[in-house]
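**Q** Following are the structures in question.
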Structure 1
């Protein structure tokens, strides 16, 4: 009777562990592959260099818009909507709603982006608009996705959900190893090796 209960309990857990293991692996498969490849490219960033491409655009604010550049009560605030629309139309820089740094003679807007960088500035006396866009290539773009650099809230949420799926994948895999370990004698030595090897490398070679 007890053997029957044990077999039933084992079958129950095997069924559910296998289900969550394949679900979590399916959810995380593509991104796990992406993060593995970009982990390699990040580790060899010095050997995989790309020549950045820099684009520069210039324009001049008309007098009515220049008069709208009245300094706010604090040093960080967006430029007026009409000014942002003009800058986007003439230079391609999307500065609408972006916090700008206001000084006595200039408005500066930082426009960080994955795989590159950008900035725009407006001279408050002459109305001169300068926009510079730096593109470091698709590899830098993927590397920044790996790091979550300047990717926005949606991608950061996705990374968190993906990380949780990986935890479920690893935990269910470990429990499945435990349930099959009796038939596979090398299970725990290999698990121990996977734990001890990075620990030893970290202690001996990371200073």
Structure 2
């Protein structure tokens, strides 16, 4: 597993503290690699929104909060439905076959949280690529990569994995039946329902802490 993925897994499983600077020397010892791959991994994770600046040149793991979670699902719902609408009439049987393969992989029990996040994006990406809108696709991919930071809640206390997979299966059926209007509505609901559930849960945690 590459270093950036190892760091992501440790972040998702609360093995690295939030809100404190990440030191390259400590991470180098932790993962038994030189500082160069650590530096590159931190730059990559910062670009994906997993890390934020700390001090003059450092980085830290930001706290998870309901406002960010809400922003992410609102942006995803708007942009992914736009992209899906552009792609829908161009989706091929090969695209559907790829999406089904990622869907099947997501059913495996041995997946890490990072792998679940990646496969979830691969599933959606297989349905969006036909739009041939690389700039929009890049933005949507970035939002999905940031959203993975919250998978610990969705696949943990919220227990949303089974629901998400049932929705993926239903979406594929709508695509195969060529029901564009209903498929677009369903995709929006798929993203918004999970997002609202997560946002409400994070708000409840803030109330308890207060």
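FYI, it's all coordinate maths here, none of it is from the lab. Here the structure is a predicted model, which is why all the values come from computation and not from measurement. Cβ atoms are built from the backbone, for glycine too; each structure is taken alone.
**Q** For percent of Cα pairs over 20 Å apart, which of the structures 1, 2 scores highest?
**A** Sorting by percent of Cα pairs over 20 Å apart in descending order puts 1 first.
**Q** Right, something else. Suppose helix-only ellipticity at 222 nm (-39500 (n - 2.57) for each DSSP H run of 4 or more, over all residues; to 500) works out to -23000; of 1, 2, which structure was it derived from?
**A** The read-out comes from structure 2.
**Q** The value 2.3 for distance in nm of label points 7 Å out along Cα→Cβ at positions 54 and 198 was derived from one model only; which of 1, 2 is it?
**A** 2
**Q** One of 1, 2 was used to compute distance in nm of label points 7 Å out along Cα→Cβ at positions 38 and 166, and the result was 4.6. Which label is that?
**A** 2
**Q** Quick check on the output: 2.7 is distance in nm of label points 7 Å out along Cα→Cβ at positions 14 and 110, derived from one of 1, 2. Which one produced it?
**A** Computed on structure 2.
**Q** One of 1, 2 was used to compute FRET efficiency 1/(1 + (r/R0)^6) of positions 86 and 182 (r between Cβ atoms, R0 = 41 Å, to 0.05), and the answer was 0.05. Which one was it?
**A** Matching structure: 1.
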